[in-house]
1. Comparing distance in nm of label points 7 Å out along Cα→Cβ at positions 24 and 160 across structures P, Q, which is largest?
2. Quick check on the output: 3.3 is distance in nm of label points 7 Å out along Cα→Cβ at positions 16 and 200, derived from one of P, Q. Which one produced it?
3. Of structures P, Q, which gives 22 when relative contact order in percent (Cα under 8 Å, 6 or more apart) is computed from the coordinates?
4. Compare Rg/Rh (Cα atoms, Kirkwood Rh) across structures P, Q and report the one with the greatest value.
5. Out of P, Q, which one gives -24500 for helix-only ellipticity at 222 nm (-39500 (n - 2.57) for each DSSP H run of 4 or more, over all residues; to 500) as computed from the coordinates?
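Please treat every number below as a calculation from the coordinates, not as lab data. Everything numeric here is computed off the predicted structure, so don't read it as measured data. Cβ atoms are built from the backbone, for glycine too; each structure is taken alone.
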Structure P
Amino acid sequence: MGSYIIRRLLIAIPSLVIVTILIAGLVRLQPGDVVMARLADSGHVTEKDIKVMQEKLGLHRSFPVQYVEWMGGVLRGDLGESLWSGRDVLETLVTRSRVSVQLAIMAMTVAIAAAIPLGILSAVKQNTWMDYAARMFSITGLSVPDFFLATMLLYVLSVWIGWLPAFGYIPPWEAPWSNFLAFIFPSLIVGYRFSAISARMTRSAMLEV
């Protein structure tokens with residue numbers, strides 16, 4: 001078992017290196033000039049200003065040198081600074097991850113709360129209208145694209161009825177209820193897909209008992 005884990009880890013290392021090289025290369029190929037974007041508010045930009053900014057961002061070095069320096073920083077826990085905002089990347093990730101973690105927790109709560117009762121009901125009432133309705137719920141959740149459901153719910157709940165805010169984020173420690181209203185809409189969308197999968201699995205498990 002130990003040798004298998006070591007083998008898998010040794011295989012994963014070159015795979016990660018190749019993936020990071022490809023991502024770094026794609027970032028360099030994307031349209032737009034980050035140097036001009038950073039100097040956009042400076043008014044008149046000279047060639048000297050461009051060279052100074054390139055040296056500040058490390059863009060005057062070749063791609064292999066930039067990659068090795070970046071990878072060395074990653075191994076030390078330093079992800080560097082964002083080329084666009086100038087903020088520390090790790091700090092930005094930590095700040096943004098709060099929103100992602102809260103969304104994941106609420107979405108999983110929605111999924112579990114909907115999937116388990118539906119799966120049990122569908123199995124207990126097999127081949128009845130309740131079973132068909134629960135299966136239709138699951139099939140729809142697996143078939144309809146998330147962006148379509150999000151657009152329809154956004155229009156109905158936010159634009160048409162006006163129950164939920166369309167956009168915006170409020171930290172839970174500032175206004176818990178407003179934070180809940182801002183998150184319940186995306187949580188329903190993300191949780192619906194998970195609940196559709198889990199409901200089918202719950203139904204199958206119940207029928208096999």
Structure Q
Amino acid sequence: MSGHLGDLSPTQEAALRNFRKAVADVLKPDHDDRYLLRWLRARDFNLNKAEQMLRAHVEWRKQFGTDDVMTWPESPEVLRKYYPGGFTGYDREGRPVAIIPFGSCDLKGLLNSVSIDDVMRHVVRQFEDVEEDIKRQCKKLDKPIETITYIFDFDGFALSTLASRAVIDYLATLMCTFEDNYPERLHRAYVVNAPRYFPLFWKIIRPFLSDLTARKLAL
């Protein structure tokens with residue numbers, strides 16, 4: 001069984017019922033079964049681990065101020081102007097699609113201009129925007145849309161980027177934030193124009209990704 005709504009084993013159905021009871025104190029009205037199943041799938045339906053993950057997420061939202069994202073100050077101009085990519089449309093199934101021209105972005109330059117926290121607030125704002133977009137798509141298409149398609153373009157990527165401690169720290173923070181707080185949101189990540197040294201880049205970021213996420217990468 002896939003662990004998605006409508007395709008649950010008896011054991012998974014029981015886990016869903018018990019999970020809802022266990023985290024009832026932190027749930028919001030729009031936290032439906034599909035929402036809960038994302039956390040369960042991310043932890044292979046281990047109830048205790050899924051609960052720990054969700055509660056950590058709730059605490060992160062409080063500490064980071066994510067629920068107040070609409071009131072945040074505008075991102076620094078350098079990020080609005082030079083941070084790569086964004087959501088550009090939808091695939092045939094109605095999933096949001098993001099194209100990230102990663103190779104043409106001067107991450108070292110950006111991180112010399114602003115802090116990692118500045119960049120992460122900019123990125124989280126984007127994540128939260130697409131969360132709202134997914135809700136709109138579900139209503140518009142009258143069907144569940146749960147995932148996002150990413151296309152990472154590495155054309156122009158410089159090997160020297162990987163020598164920057166600030167860049168590596170940022171990538172680690174980005175990967176962990178996405179993994180820990182937006183579970184099961186990735187449909188597929190396509191990498192295009194990968195340089196011959198892409199395996200080195202992959203070796204650096206792979207430890208920050210779950211096996212579930214890593215399997216969704218397509219070269």
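1. Details: P: 5.0; Q: 6.0.
Once distance in nm of label points 7 Å out along Cα→Cβ at positions 24 and 160 is tallied for P, Q, the winner is Q.
2. Details: P: 3.3; Q: 4.7.
Answer by label: P.
3. Numbers: P: 22; Q: 18.
Only structure P yields this read-out.
4. Working: P: 1.11; Q: 0.96.
Across P, Q, Rg/Rh (Cα atoms, Kirkwood Rh) peaks for P.
5. Values: P: -24500; Q: -15500.
Matching structure: P.
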